[in-house]
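Readers should treat all values here as calculations from the given coordinates under stated rules, not as data from a laboratory. Every value quoted in this text rests on a predicted model; they were computed, and no experiment measured them. Cβ atoms are built from the backbone, for glycine too; each structure is taken alone.
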Structure 1
């Protein structure tokens with residue numbers, strides 16, 4: 001690939017600006033742990049919202065979408081489009097509750113909602129389990145995408161790519177803390193969007209593609225365009241559409257799409273200046289993430305089917321790529337190799353931005369768990385702010401090294417996505433209910449976490465070897481159904497077999513967070529003088545549904561216009577507009 005001095009200049013400018021932002025925010029970030037991890041709880045909605053979008057726009061995302069589209073068509077994207085439901089639930093129900101909790105991390109929530117050794121164990125274990133193990137897996141998938149992009153577009157070895165991508169990210173993340181991450185995300189978001197739209201526009205002009213109409217009429221592509229799958233084959237529509245919409249969005253835990261909010265999304269909400277800014281940030285994120293970004297990736301993915309219809313074509317075009325890194329997700333960076341001088345630099349900078357924005361967020365988020373929920377809570381409670389920031393910076397480096405090592409062993413972003421969904425299967429409902437149902441306790445969460453992990457290991461590792469449960473290759477979705485069912489039954493049994501939390505703990509949480517009292521009446525009946533929070537849960541659920549229809553309508557309106565179906569596009573756009581008006585009119589009444 002011909003990368004000229006102009007392209008390298010654009011990339012160098014991008015690196016320099018990112019480093020300068022880290023240096024600019026270093027002094028403020030280093031003043032205290034709360035500044036380093038929450039930016040003083042004074043961030044506006046627009047900066048937080050853009051940061052959420054930039055973080056989820058990782059370099060592996062267009063690769064993942066390309067993998068999905070090449071295998072299952074446009075309709076295959078319901079595997080992640082369905083998470084809009086939990087996103088909108090977070091916007092209108094949970095964003096304000098998280099902000100009211102005033103915790104530093106979402107893991108600190110455990111000792112606000114629960115008590116005793118169970119709560120302490122949950123906080124300590126998940127600090128390592130999520131902050132290190134899960135976090136390293138996510139960063140490794142992002143690093144894997146960087147490896148494939150570096151190999152295809154620059155001819156770099158995996159080790160060379162990881163060294164270049166990680167060093168700059170670690171420097172500005174460890175120096176600037178969350179504020180540095182937020183400001184860098186804001187800058188990187190626009191670079192990433194320009195790159196993805198520019199790439200899609202140019203790809204359509206390639207001689208092999210000809211035009212948008214030429215692409216859509218191509219024999220291979222025309223069968224991949226439907227928004228929903230073929231409902232004549234249950235082995236197609238159940239895993240692609242029914243399962244994500246009916247079960248996956250509320251039952252599984254996945255970073256960035258946690259039922260009830262959590263992870264780095266919760267971190268952003270906790271750093272907002274108030275509840276309205278927390279709500280506004282998550283709303284902007286969900287609109288941009290699901291309605292604004294997918295189509296440039298989808299267009300490139302569809303185009304790749306024309307030029308590289310099979311993996312063997314990719315292998316022939318890029319023989320330097322290791323065999324274990326070959327897959328359909330490689331088609332996205334392969335298509336970018338056709339870009340002209342100048343645009344190559346912008347697109348490479350945008351992909352580097354996508355890698356760095358995601359890695360920097362996960363580094364800061366993961367180190368916040370290590371510092372606040374493990375080191376400060378259990379190792380050195382008397383630690384000074386200076387010591388906490390130092391530990392945060394050290395853990396940032398360690399997390400990056402671990403994720404880079406794991407990335408060298410991975411082969412597919414889609415495989416990692418499926419494994420993470422499997423591990424979290426059945427736990428999501430707890431994260432939704434624990435705010436509104438007094439009966440859930442620490443052992444509910446401990447049992448769910450343990451059961452879901454054991455079941456995932458069984459289906460992913462043990463069962464393929466012993467064949468105890470026969471699951472056909474085209475019915476692999478049954479693993480998720482079994483996992484959700486077994487885990488949910490398990491934690492419900494544990495909940496009713498163990499003692500509920502003490503009344504003083506439950507009342508303290510209820511008074512601080514002020515959730516709707518519907519699921520707390522059993523406790524409140526014992527304290528007649530206690531104020532019952534009526535809340536607006538019914539209205540919030542209504543707004544969640546409205547917001548979901550609004551975003552899906554905006555997403556499909558764009559798709560209809562791209563397909564040349566103007567009438568359908570206008571109808572979908574009108575539905576999206578009506579949904580937006582209803583939300584704006586209801587905004588002031590949100591409490």
Structure 2
């Protein structure tokens with residue numbers, strides 16, 4: 001363990017320091033003042049488990065003095081990537097994500113590579129290797145780039161040629177001009193810039209038509225259709241940047257987003273343990289990955305890091321200022337925030353501690369029939385499906401959502417009061433003020449230590465007991481929790497309602513569907529034991545029985561509950 005006296009002997013100079021165990025770095029950092037930064041580690045170790053672990057596990061500390069902070073940053077990044085210390089995150093965030101490389105060969109091919117230093121054109125990164133290989137397979141199937149690498153010289157093509165994955169340049173099945181047009185098309189798809197290559201493809205298909213080379217026409221036709229679909233997709237709600245990487249911070253959570261072809265194509269969400277990890281993560285990402293045309297951030301970056309990034313490549317580093325894009329990013333980050341990060345948001349917005357258990361309730365019926373209810377349970381960040389419960393209303397018939405909700409909550413309250421179920425912190429009811437009041441009334445009648453809230457569908461307003469109406473669309477962290485619970489309660493209630501309807505006798509349902517006469521009913525009764533079998537029947541089998549398959553569709557529409565709730 002490192003003692004205080006050892007740290008006090010450090011120089012008051014700019015540089016890099018290393019906490020080591022048996023000569024191997026376990027943590028590397030940079031500092032304007034090495035001594036002061038080491039003492040900060042020591043003071044933080046009294047309250048921060050991570051800092052305490054670093055000091056307890058280290059048996060020595062070393063340092064390198066540099067002339068300025070830029071040199072310190074550069075040295076820190078290189079040392080971390082070399083030694084990969086246990087308590088640094090820089091090497092974990094992007095130290096070589098998979099990328100796609102169009103090679104510079106006479107007949108170029110496509111490779112999955114890592115790192116930024118390759119000859120050819122790079123596209124990516126991809127956050128998982130499976131995505132990179134999936135795109136690679138798609139490119140081969142569409143544009144027939146050679147699959148052999150390196151390319152051999154053959155008399156006959158391999159199996160990939162016969163499977164339509166390769167155009168066979170190895171044995172002269174395609175000339176270099178046509179092959180390079182396919183390469184250009186593949187690059188257009190990977191970059192999203194289809195404007196230049198489409199006219200060339202149309203010209204080429206016209207030439208092939210004149211020569212009646214219809215098989216080649218079909219290949220290029222498929223390429224044109226794929227590129228045109230890509231171009232049409234860019235016209236639908238395009239993002240303001242053709243290609244950009246975005247680092248978006250929300251509290252201790254940072255989202256890394258990739259924008260390509262004016263669309264959000266991939267993301268990763270990470271949780272920071274300390275403020276110092278923010279720039280370390282950004283530097284780690286671009287240590288081995290190609291810099292984008294534009295890098296967008298919503299937090300300040302040090303001049304040293306900006307200088308380091310710009311030395312690695314031409315890249316515009318801009319603040320995130322587009323409100324629509326920021327809204328999209330907030331929703332994406334909020335949808336992936338881990339349980340512990342919600343604590344601050346609950347205290348700030350609702351003035352309540354983060355709950356361990358929330359129960360969600362909803363009522364569903366079909367024209368006043370099959371009135372049912374659901375109770376779903378959110379527990380410590382996850383939906384606990386083992387504790388879900390469903391209810392069939394017994395106390396009345398007809399349509400009365402308030403009475404149905406009161407019966408459901410009362411039956412639930414009895415089980416909670418008797419200790420048969422774990423006591424929740426919050427009841428969340430699908431509905432408005434009326435449903436909220438029913439929940440409060442039942443809660444008070446049974447004297448339960450539960451807060452009651454309601455979530456109105458139309459405006460996504462969370463209504464609290466003290467009359468506040470919180471727009472959840474403006475609070476994505478809370479929407480992650482309450483929106484999920486409300487939607488799951490609705491789904492669970494609706495699925496039970498439909499299940500009960502499917503169990504009903506064929507006679508009752510078929511009598512209510514227009515277009516099914518007595519003869520057709522008798523045929524259905526003779527050949528199907530229940531409604532489920534009828535709905536699963538093959539259309540050809542129905543035709544053999546003399547039943548138009550459209551009758552099944554009419555039944556499905558009726559059961560879909562379009563007019564129910």
Structure 3
């Protein structure tokens with residue numbers, strides 16, 4: 001067996017050496033997407049530079065070369081998961097499209113009124129919403145398997161809930177929130193007992209566990225390339241040959257047809273029947289470049305190192321008093337979701353981000369799971385074998401620093417100023433002065449957190465549903481009033497997250513006590529650019545800012 005070196009493995013990933021601003025990055029968001037090896041990016045690049053042609057149907061040598069490069073990866077995937085036949089491997093855009101393909105092609109064709117579709121309470125939205133749609137369309141019923149206290153699908157309850165009415169069991173191999181391996185072999189056997197088909201969402205498992213679809217005896221298994229060091233926009237749908245042959249096509253067009261005629265069209269054989277149009281050839285070729293990591297003997301020692309990392313992080317997190325895990329016990333793979341008592345998850349994540357640590361905060365596309373736990377979000381830390389023990393130590397130090405309140409040890413005096421009218425809101429000039437002095441994201445983040453104290457909190461009884469702003473990463477409210485004499489607006493705002501309250505202060509510094517005309521004419525995006533904040537706003541935070549601004553402008557527009 002080969003020995004595994006995290007240091008050597010890490011060298012394969014260019015982004016982990018340096019990022020654009022020459023600062024090191026600690027990347028702990030691997031459950032969302034993994035980093036890409038140089039071999040992967042080179043393979044995709046070389047395809048376009050040296051072998052670019054469409055696959056399968058052309059007669060020239062370049063197309064033959066491209067087809068060979070493309071199809072050899074299908075063979076590699078077959079070997080990776082031990083599929084019986086090569087044509088059981090269908091290319092998709094990712095796990096989400098693979099599940100939707102099965103829902104549209106198998107679900108709508110073979111599930112009938114009164115049938116039951118079984119999923120679990122721990123599924124990703126991509127394995128919930130398609131089945132809700134199918135159930136609604138055909139008149140079937142959706143059955144939800146509960147989780148036990150460890151966050152694993154409860155087998156005892158499953159035995160009660162999976163009945164002769166069940167036609168499909170669609171569950172995850174490993175939860176993208178809890179990192180726990182579900183007893184899928186037992187659940188597959190239970191489904192077969194009732195002649196139900198099984199779909200396993202392997203998006204989180206494929207990079208961490210050996211997968212043998214013949215041993216599992218599942219009917220479908222799906223995963224994405226981008227979570228196993230491969231390109232985005234490429235996914236795999238494995239399906240048993242006989243089932244795939246019985247299913248109608250999912251999309252129609254080129255490649256998936258055998259003959260087209262105005263009197264009737266016949267469809268191509270597997271796997272092409274489900275691969276309409278020009279595929280992501282460069283992406284598939286790129287995937288092929290990273291599969292050797294899993295196919296050769298490196299996978300087992302890599303998994304052993306990952307387990308050491310997992311146990312180490314669990315022990316360290318367990319010692320932080322404020323950390324509360326979502327479920328009991330150490331996760332089976334290094335995917336940790338937790339909350340910090342007294343702190344909003346977005347505030348924790350943005351603080352870590354200011355220290356160069358990338359984690360994820362929110363509902364992780366698993367709203368029903370979080371709601372079932374009585375939460376509106378959590379922090380998720382997910383590791384890969386290129387992460388190190390030193391990175392874990394640095395993360396723990398920063399998280400402890402945040403939880404112990406060291407961030408606020410040197411809080412500067414309130415920036416509010418007194419005038420004849422009493423307490424005034426911080427001005428645009430004061431904001432500009434503060435952020436011009438803050439020349440790093442760490443310092444800018446600190447200023448956002450400090451000025452959040454400027455926002456007078458709304459009483460909970462004043463948080464009306466009609467004032468809630470959708471689109472923010474945390475619940476946020478905006479209350480507007482207008483002075484009939486001056487036609488100027490006064491805004492009150494609040495949010496559960498301190499970072500959102502800080503951003504609200506920045507926004508209101510230019511809109512508070514302004515007329516509708518002044519509000520509508522002001523360029524807020526340019527303002528954030530001048531403050532040096534645009535490049536640091538994540539999509540969710542950026543969308544939150546946009547949602548707040550849009551609500552303010554809507555109020556102003558309606559008054560005109």
task = Could you tell me which structure in 1, 2, 3 was used to calculate percent of Cα pairs over 41 Å apart as 51?
result = 2
query = Thinking of 1, 2, 3, which structure, once Cα extents along the principal axes in Å, for residues 114-225 alone is computed, gives back 65, 33, 29?
reply = 1
query = For which of 1, 2, 3 does relative contact order in percent (Cα under 8 Å, 6 or more apart), calculated from the coordinates, equal 27?
reply = 1
task = State the single structure among 1, 2, 3 that was used to calculate helix-only ellipticity at 222 nm (-39500 (n - 2.57) for each DSSP H run of 4 or more, over all residues; to 500), giving -11500.
result = 3
Structure with the greatest value (metric distance in nm of label points 7 Å out along Cα→Cβ at positions 378 and 442, set 1, 2, 3) = 3
